[in-house]
1. Any idea which of I, II comes out highest on FRET efficiency 1/(1 + (r/R0)^6) of positions 33 and 49 (r between Cβ atoms, R0 = 25 Å, to 0.05)?
2. When you work out Rg/Rh (Cα atoms, Kirkwood Rh) for each of the structures I, II, which one comes out largest?
3. With helix-only ellipticity at 222 nm (-39500 (n - 2.57) for each DSSP H run of 4 or more, over all residues; to 500) coming out at -11500, pick the structure among I, II it was computed from.
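The numbers here are math on the coordinates, done by the rules we state, and not lab data. It should be emphasised that the depicted structure is a prediction, and the values quoted were computed from it without experimental measurement. Cβ atoms are built from the backbone, for glycine too; each structure is taken alone.
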Structure I
Amino acid sequence: MENKNKRIFLVSRHPGAIRWLQRQGHGPVIHRAHLDLNEIRPGDRVIGTLPVHMAAQVCKIGAEYHHLAVDIPPELRGVELDEQTMAACDARLVPCRVEMDEQTGDHP
């Protein structure tokens, strides 16, 4: 059963990503330039290109993390992509479950 209280967050500073997601039909999306983990609740969906440790924190809270994957060719790296270019580069959302292995990490 779908969680009717689920909120969808897009974490991105890129206007092309915001417009691309709007055209995907996900309904109301809360846009944030930067992730504030205090704002995330269990059952929420977070979309973005988060560093792995932040994606793991989202999942640990009980929210979903969907990675915004884009196959960017070398000549477009560092270029601000519009929604059409993102679509041409096979932009897609990839659901991820991320968990950090704290036992084996290098810690001071």
Structure II
Amino acid sequence: MRIGGVVRDYTERWLYGFTKFVGRDGHILAELLAIKEGLARCWDKGWKYIICESNCLEITEALSNGEVERNHCHKYNGILEDIHTLLRRNWCVKISHISRDANKVAG
């Protein structure tokens, strides 16, 4: 399974993209790993104002509300905690749900 992400600026101009092979598992794990990788790379590049969009409602709710235990994502608590650690850094990150149709990269 491959994960990937795209970083765009406020005008939607492409800045950065990545793909990575992560083994085999379901779409929830793939989405979590893509978010974790994308946030880590944005931090490393010094970008401090981030809108992270995902078409996976379960994940955006778990990350926005911090409700890991009551979400079926709980088997990925370790990865969710890694993402929460990234989110607690000194920067501004908004986690947003978008429809699959609006997700230009995945669509």
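1. On the way: I: 1.00; II: 0.65.
Greatest value across I, II: structure I.
2. I
3. Among I, II, the structure yielding -11500 for helix-only ellipticity at 222 nm (-39500 (n - 2.57) for each DSSP H run of 4 or more, over all residues; to 500) is II.
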